[in-house]
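Coordinate-derived values only; no laboratory data. Predicted model only: the values in this text are computed from it and were never measured. Cβ atoms are built from the backbone, for glycine too; each structure is taken alone.
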Structure P
């Protein structure tokens, strides 16, 4: 089997599982397990259908890093439940999902699935680092458009986009990104900076929407190229666009650092992380099978074990 790395935007997937699987599925003690079940089924299906041989569940060690908030205070601010002086922000996570996250971590650990996060960084940054340096073809699984910036045909990096559900997965390559947005994946972060993104609290440049952003990047290549044209009185940039860029100068000075995923984190190698998939055996298998019964994981744990058994 040809080696292929799959990188999971894990929180994106377990949120989708939580809202996609009925919360009536519970353990004997009444605790919900719908997100656990849903995530296990996703992993079993994805690794099988896309023939992954290596897998990393990329983790949000910090879902809203302070250094990004310092640059753009509105970054993900709408997702904050409450802000306490001197305390971390609290993301709006339903209690029924919050209770399942330790269960998810336990099951992933027993299944031998690598979980990697980085202090002060989001899962996107872990994805960006592995995707940028892996020596294997890469599939990034996410429902987050931010990660379209890592698509790279030359390096065999694709995004498996889950926004329309697991029955309607979309594989994004260079051509698909261009068809959707009229920009190359390498331009996507600049495009998102100009356009803005309400889901991340990015205001964008007032008066510059998707079509204008794509057109400007098509002509000037990068945000830096566009800003250089704005500073050049002899360029052909319209007075209207110059004015809009000037009004957003403070935002544009910091937004790229927020929008671009970090690609140079010091992370364990795939070998160090234990990313290569393998059957679950011995005590780990026995404990996982016992938990499957105790936690009412039904066929989801069995399907995950069967998917991993393929990697003998």
Structure Q
């Protein structure tokens, strides 16, 4: 497309066997190119390949995701899409603000962003009610406690075993960037646990207004045990899956297995463990915060 649509262009495709920074293009690929020179005699152009045009596949998957949310979730699905879009914009502005400000740390920026993400997402999707308030409190407490424990462990162990080499291209302090990513990464799983615990406890109370606090605690702990293992596994697989391409690249270039795993998995495992701590902590926090709101509700009645 563009002004040169339909004209022939000569391109040179240079690529390495590893494919780390380049790749072999094939017939049928849509490419982004930059035009270098133009020959008017035969309308042929020369240029350089910039990248493969991948946005159409992303758009197809995005539309499938949107329609699935709307069909299954209906009104709440729409609110979820709005929440996701607003959170993406907030995160973009937060990172842009950090990059243009030399006086504010990334962890502080992410902390403020997490509060905004949590409050906006849960209020938009679940409305203004005690169940949502309990989930917000549990999410924030679980997330900040997991970050504090992780920071404490890193301080006690002097960060031995963590390999920051995969961050070698950034010009910011590695530890601060790692902690900020760990902070944001833990939020999703912790928020899921918090709203699950809150919804379950309030659901039990709404079905039986005379249910005892002891029964609520017992049922809540059983629910927490059931979802704890699956959510921890989800975090583990989500983080580890992102390292598979780099692991394959290292192994393809004859790196030792131990060296490959230590270079690519230490940070991912640390993120998964920190998120797992947040999940485990959020179960009792979400349970007791929900029971606190239920007790207040009973007193008003």
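Which structure, out of P, Q, was relative contact order in percent (Cα under 8 Å, 6 or more apart) derived from, given a value of 24? Source structure for this number: P. When distance in nm of label points 7 Å out along Cα→Cβ at positions 228 and 260 is computed across structures P, Q, the figure 3.5 traces back to Q. Who wins on distance in nm of label points 7 Å out along Cα→Cβ at positions 76 and 156 among P, Q, i.e. which is largest? Structure Q comes out on top. A value of -13000 for helix-only ellipticity at 222 nm (-39500 (n - 2.57) for each DSSP H run of 4 or more, over all residues; to 500), calculated from one of P, Q, originates in structure P. In terms of mean count of other Cβ atoms within 10 Å over residues 148-155, the structure with the greatest value among P, Q is P.
Of the structures labelled P, Q, which one yields 1.2 when distance in nm of label points 7 Å out along Cα→Cβ at positions 68 and 140 is computed from its coordinates? The structure behind it is P.
Work out which structure the value 31 belongs to, where percent of Cα pairs over 38 Å apart was derived from one of P, Q. Working shown, then result.
Values: P: 19; Q: 31.
Attributed to the structure labelled Q.
When distance in nm of label points 7 Å out along Cα→Cβ at positions 212 and 252 is computed for each of P, Q, the one that comes out at 6.3 is Q.
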